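Only the coordinates and a few stated rules stand behind these numbers; no lab work does. Since this is a predicted model, take the numbers as computed values, not measurements. Cβ atoms are built from the backbone, for glycine too; each structure is taken alone.
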Structure P
């Protein structure tokens, strides 16, 4: 846009869209206009930020350029459109009250406490010294407190906290860091902490903090209110209390996340490289999966049998206050819920639903409007790999490679997230959870209504997985209200998801490796090689079907999956194999009858179940207490020695036969080869297999781009080895970077596939 040929004094209206509300955009525009000598006004609307500026043509032209290039750090400018308007004269620049109306703006995710606020927070002379709710334009809650748009204080859960005179002055001053920062408050006018402890009077503010510190030091479990819900918190170094929490929460062996007091404390328990440090300390402050240090002062019960730790740093002022007295410098910080239930968000609900889990409740009276769990990420080859995309990321939109009709994709049943789309944007929800609980379904409905309100999307189409028994699909059919419900095959959605985030057009060779997905032939798919684009897919290869004995029972017992794979490969159940030793005689006899007579055995091509089988054969994990435990523990034992070789697979037509690989595993295990070497050879063999398969498809189809998706690719060893091998063979590799490869990313793929089918 250039208007340098306009008259000397001109006026123009700029509409700026994107994440431009709640991020200091209006004061930025005010300062920029004043710097350029422009008069006019700026305001929030439902369509975005509208700025009218008047002055010298060259200055207006510069404004149009710099409003995009110099935007505040938390802003994400999507478009800047200009139209000339009649001059009005004047010398002042005003910031207008927000106005409602048609259109759409984008909401900022919640942001960790910024350095400026932390400096005030730790300064005894500052009026916000130790204020548990300190925030400014550059940090604090956003998504979890917004009730409607445009984003102003009356449209947040801070509406019931009138500003004191000092905060009012800051809020109204365009030169102040807290100008129109909707969550701001101070000790005189803001929310209050409270500690509820059975049998004792409620404690407030500093008394509540002092009591909470004492409880943590004494080995208690606290429920602590965060940005998007409650955490259950205890001393991560205390084996007894962590074990108690694990038992109360019915957690099995699934790892807990921990929060370290600061980066130095995190370095004492885990190895941290530059990319991981950037993630830990950035504005999002996710949980980062890190390699545990030997001898780390963290109880074994935090992450049993797992070489990694999920570590995060304090991201709210209250978190910082938990560490400011002598006591634990690493705390377990896990979602406040029973396993399988949604995270608790209200103080009253916490006291009831977390009764029996927590010994005391440290909450406050600022409501959480929508739940938002912590995000989980890991670094693979210096590149971010999202595992759970939630706090700090949601509801930041994904810009789409293809336009979509207004639609709602409801995702899957595990790790559910849903996705709203319209035009060039898709909005993935925060983590909802597993859809096998009524409370989770209710949380899904509330979150879906909230995201519709924030985005303005009114779905004309619903999209769901093809599995007829998925609760997410049943929800879509129940709530269709005359709208079409489009079914999308599970693994097609996985591949389409990674294509969409890379904005890729055209067909690819897609590897969709996961644990479970409903196949078009009614079998349980999961080891799939697809020729795919948004409009469709062709299954060109798959792992050979083997029986999944007992459905979920087979998933929970990797030893049974190992024996099923051996039977399918024609290999004997040698009594010295760990998988055989893990089963009692009666279990072995029953399993043999079940497999031989095909009783309650679904055929599966699942790569996840093959990982289970190898894990059990190697003696790593025979009974799984949480999803993918066997595979995670197998990955964690991979030997770092080079030149260990690889196991071979056979490929016949469209079938990938693991029989040669399994025979080699059995030979190694019976020969005394350790599980670390078995794991390394299995991972390397699988990576080389994928190159072989991709080469075969390329020779026929001429395709040179490979897409990787599905929960198996959360495995860093496999993802790294596969990427390296495929790249070395001349392929372009698309791997997840913004959206999880697990079922948490399904909804985005469903959305773009539905758009492709519609075209």
Structure Q
């Protein structure tokens, strides 16, 4: 056998090796730019993404004006996909549907006929069943597009051209808003009220350096198509619109609806933007089944054309505002709408802009459109003037013109030579019908010539004067506001502004308790009960053997009772959970872990924001806010550090400007309250000095009102400020014997 010859290596076919990392970076960057520029971010000038712009331009070609007959959406989608948008038909149809939904677009650009979905989240019918045409708003976006006012570019196949941006006679970016997610960036622009945007734009035209705060005086915030209530502070809105980033709290609108026999319910009439009603109700129903909504009794959807969600309370004693606050925190009845004013500036570069910059982009675009339209009209006028001038020459020499046309072999060149006409003029003359050459026509042409000359001067003056251009734009904006003013159905503001109620932490248990007056009674042996009503005379109250009344306080079933133990700890009791007054109560140790051998020395009803003077028997004390004393456990909270054998003794309201202390040694001292420090917990400072004994009682009062006390007979004595001079001193002094008539018990009563 002969020698085996190896075949030559296969040809590379013109391929070349490429570094994988470099190829991925290059191609991913191309994809990212395509997503940012061609899909996700809107143009700052017309507020549209390419798909929306192409849909509207495709409908313009199909002549689907507001007054025209509807056409099948399948026809629109097919034309847009075949000529301008090389993507899936479903993507185009979804974008078209959203432009037609009045709950998605504040100012719908498409007038739909058929099933275009609903706020429950149901989808639209297939495009072979639905029909559409443009709305008046869409016509404004396209106004003047045939007058060379915007740039056109080739479509994806190169056989047609499409607009790079629409003329946009309204600030669509802010009026309808936009949402989109690109690669590494996103946009979220809320819709606004068009009439308010017009006012802000007019102010910006008059004051080019206007601040965001000044512009928000005209357009205070978003105006969502589904209404609702914005509960964001003005300062927060100003910061969001100044930076172009932030979030806005949006709540459902509700009202209380009265029923029979004192029964009431809450009716939700507007839900937050972009929330599906069916999903919202399912979520609330799940929370109800999971027993996470103890204030809610029932939920039903009675919506027809308008939203009507009925929420019934568990009890008619429930506060509706508290119930709704609980629902706002747990469901989508309250949402945070993200704001990210990320747009393609001049259709080229993505940038986060402020509210004023977004308006300025639109205004500058309108000026460019105005100049280009005026230039286009000027060119038309010049061309028509040329033709009219040629016809006037013909009328002056009509017989000669007719002779030349009849007799000459080359009438075109002869006419040009004899009458110095341009080729355009000669062609127009030769194309004119003979019956048009009459006297009346000549008079009309002269009038037209004069009118065109006047219009030409007007347009040239407009192009030469920037101030006139801005005045014309301002006039157009005023007309726009008149068309979509607050008195019109479409222009009326739907979203309102309110301050969010500050209810703090929601106490669901107390919300279910009916508010009634009670008298909380504590015995010396530590038995507690709550009598119905405010009972002043407790002399008939019975106790167990060897037991007697220690304290009683007037409260309500929703009140919290603060108890000061002898070891300085403070305990919190819910008045609504205490046993009734039919028996002799229950031991306090069932509700609070009071230390062994310790006793309750004082009691008071908790009042938010109130301050209290606390003191021990050794005369040490301080002022403490009651808000720091409230505790949610049986162990209570440490308040006053007591050194044995002393014990906590006083718990009195700190409303006033002076403190009066009386000791077991019957010495009285008055000093300014400002000398007592305010603390959350601690040992305190010495209030009064004692050689023997300790602190018997103290009171905080206003010196101007005088010092009062109650004697054993129930009579009230008052010592005027002028008569207290000899007892007024500084904190930690010994004091002196009290005025005549002071109780021998050394108590103020």
Structure R
């Protein structure tokens, strides 16, 4: 085999690898951005979609014509315009025909074009296609020099750079794509609303996003659903070109009698595959993540019908659906990133107003080009008709010249001062055109074209008239796709499908609880910080074993739907989900692997969170305050600082704050009783002094009702109660020293011995 030699001098050529890679990668990136991933702001199409529609136009697949095999269309596209894989082109064609993927389909498909379940389309040899009326609007005027054409990849043909686009396709049908270093995601909108916004922009070019939202309140998805976003967030998204929209499934309650009901879902969020959605719900059912739900069934035929059967007839349907929205794709976020090619060249993120303006500017340019093209045709025809009229006025002489002269064309031009075009037209006239009636028709046509010429010249000479004509076109488009027919019925394409509504008010705690299987448990916490949960409430805690050098710190009963609050000596509170605690087998797990307890801090107490309840929290030197348990909940592993303490001071107690009196006992065995209203209620802080100590600090505290008296229990289990009359000696003001505890008070200086 002959050795391939490099050109002279190429063997010693040195290439900077970094520069070469940058150059080649930049070329690849630009090609991907402009020729594959991002749509043009003017017609909303990527090159592959534009080429598909152009090929269908050449095949004369207009809306009123017959269908042709999709394979024929794909063959023409890849053979003439788009040298890529046939399957990628067919996939693009299929999506243009799917009414659940495209709000206003551009392809009218016959055969199996896939389903919302995620089923693929039949092979291209089995399906047939033609253009829809919307596609016809995108191509309207393309043969009238409305847009520029360029050579195809092989130079044998030409293709349009952009389509005339008498339809706001970018926003109406949306687009999505991933380029190099950038992406686009534009949801579909209602064309009638877009026309209203365009008409407003023609009157008020500087209209804000808030103004335009009076006409375009949000996307309009082909699969319907309910958009539950805050209007302020939507306005921000439209103003910046970036954001997202929250879309929920549409559902209703269907009663079956005897207090039994079922929930029927008739519309699902855009882009969600129904079969995958049902599978996900079934998986969550098996995993016992949906305790309020009993069963899910897909009873869909032509329309969507998903049936959710609740666990019992007394289950709140709103609460059930809120838990479903939280865990499944019955609620989805649709992103907005209006990154498009401005004038087909520069990628940039546009606002809603800028996108509509880009379309309107394009429509004006198309109008100017079509008007000039028509003006040129009229001028040519008037020139020809002028020659015909001269011929009729001098018919005998014209016939003589044609019969007798050797160069009839030159003689006609010289004799009657004709142009070359007029002379050629006279020579090509048929004899039957010489009748008198034809002369009258020519004069009529001449007058009609003269008036049209004057109109076009006036139009092209006035910016105001041009925008007025664009306005008429937008109004005609809105009339073609109204939201309702004249008889009041919804228009099949123009009617809004996605409803705009606010999400129902629901307690987040109730929603989270609804997603947990409710079971009674007993929680055991050891002094070393190991925690576990035993099933049931009737457990013998004393029989539980612990690791060496470890023992029981406390135990409590609760349910798996409860939240547990854990206080450490650093004054931080951590939240534990009772359903996420390790089981009762073995010694459990360390709390420190569940939450991030800081080094050197120990656990003070663990208790069950009760909505609306309050606690007295205090440090070891006797500073404290009242805090709501709702304010103590921490949403992260790092916990929430509630009591501010500085080393060597520590948080030492956290007791229920139920009652109108406070009893505080110090390590010096002095007791002080004072009214609760002398303590502030805060969400975080150092607190105020509860009791004054010369040495030591606080030992225990209790809140009680003055009507019931102060109660304590000694080490033998005996309960003592002292009414307020007997507590006069200990009654005082906050921050006093108090007096020695009453006779019978427990030796450990706590209210429970």
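Odds and ends about this structure:
- With distance in nm of label points 7 Å out along Cα→Cβ at positions 501 and 557 derived as 3.6, matching label from P, Q, R: P
- Identity of the structure behind 59.7 (criterion: mean projected area of the Cα convex hull in nm², calculated), options P, Q, R: R
- The maximum of distance in nm of label points 7 Å out along Cα→Cβ at positions 533 and 597 over structures P, Q, R, that is, the highest value, falls on P.
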